[in-house]
Every structure is written in structure tokens, then in C-alpha cells.
Structure I
């Protein structure tokens, strides 16, 4: 089973196992780019404390397939922060206690 988060065509692709664990049935999520961490943070909308702490934006969570894979279009974040938008697999950590994903960006080159 593939539990890798990937960036494909400016969309975060989150496999079903992780999506069910963190996003549950959320139809939107808060997403924040943290330059100092070189990471993107993703939290379900139900975490109402998240945007206050991280200055995040709200994005639509779409179902990609019947398995439960989810996608979030983050093109706005990539463009605004001049982040390389080439397709890639991304490392991640789950903060179980506060229920959010920390997705690490590889050493990227600004566009």
C-alpha cells in the first residue's frame, strides 16, 4: 500500500490511509506554507485554532478516487512563494495530538 504524499500538477495527493486519519470527512482544509521549516502544514477545517496560529488559507479537499485518496490544489501557495511545482514525492510527519500533517519540501529552487 502506498502511503506517500505527492505533489502532482500543483495538487497535494494524500493517500486514503492518511486522509482518513487526518482529514476524515472534511471537505476543506487549512494549508500554510512555513518558509522557516521548508514545509507545508495541512489541517482539517475543524481545527479552528490552526489559522490563528499558522496564518493559513482554506482550500477545498477533493476526492480523487473511490479508495479515499484526497487532493488539495495548492497552486496559489506555490506561485505566491515561488516554490518549484515539479511533480515529486514528499516526506511528511503527522502530529497526532493536534491532528495535522507537516509535509516537507525537498531542497527546492525558486522559480
Structure II
């Protein structure tokens, strides 16, 4: 988590409800990308949420859904299936529910 004192332009930073300090532009972009992933495949969103909780979670790769391919193409994970920090923060603050009941929502935040 970034410290507000180390940020060069705090007007561009936001504080999420869990206390994380992130770039507002990155948060908005990542949130939009999460909605795109959900449109493509609910399984990919489920896998991403689980991957954020457990780095050893195995992504779904079947003829009907390839979460790794979807999430990598959208820039939510890297080629080695690691989740980027901004994505973890967004997932934590933009999702609610568990399993098949996962829903995306807009994150709650205040300007830093």
C-alpha cells in the first residue's frame, strides 16, 4: 500500500474503503476492464477473485472457457498468472458475494 506522503500528486490518488491508496485513473480503467471480463466470461471473473485470494488457484482452461487467455489478454494477470496489485485492490473493492453469486459493483472511495 502506498503512503500518501510518498505520492507526488495526491489529487490523482484515492483511498478505497479498505484503506488502499491507488491512482484514480488506474482504478477506473481496471474497474471497466473487470466489467469487460465479466461480459466475456463469468468463469474468468470467478477465477480472478479466487486467484486474488489464493495465488495457487488453478485457472479454468476448457474448450468453452479459457480464463488464463481472457485475463491475460485484458491485462488483469501477467503471463505467469500473477495478479497485478491494482487489480487485487480493485477486485477487493469491486466485488461482493462468493462463488456463483459474485457480483461486480463500482468501488467506493474518497480522494486522498
When mean count of other Cβ atoms within 10 Å over residues 12-19 is computed for each of I, II, the largest belongs to: I
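Taking -2000 as the value of helix-only ellipticity at 222 nm (-39500 (n - 2.57) for each DSSP H run of 4 or more, over all residues; to 500) derived from one of the structures shown (I, II), identify that structure. Walk me through the numbers before you get to the answer.
Numbers: I: -2000; II: -12500.
Value -2000 for helix-only ellipticity at 222 nm (-39500 (n - 2.57) for each DSSP H run of 4 or more, over all residues; to 500) corresponds to I out of I, II.
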Among I, II, which structure scores highest (criterion: distance in nm of label points 7 Å out along Cα→Cβ at positions 20 and 36): I
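Taken together, the values in this text are just the output of simple stated rules run on the coordinates, not laboratory data. Owing to the predicted nature of the structure, the values given are computational and were not obtained by experimental measurement. Cβ atoms are built from the backbone, for glycine too; each structure is taken alone.
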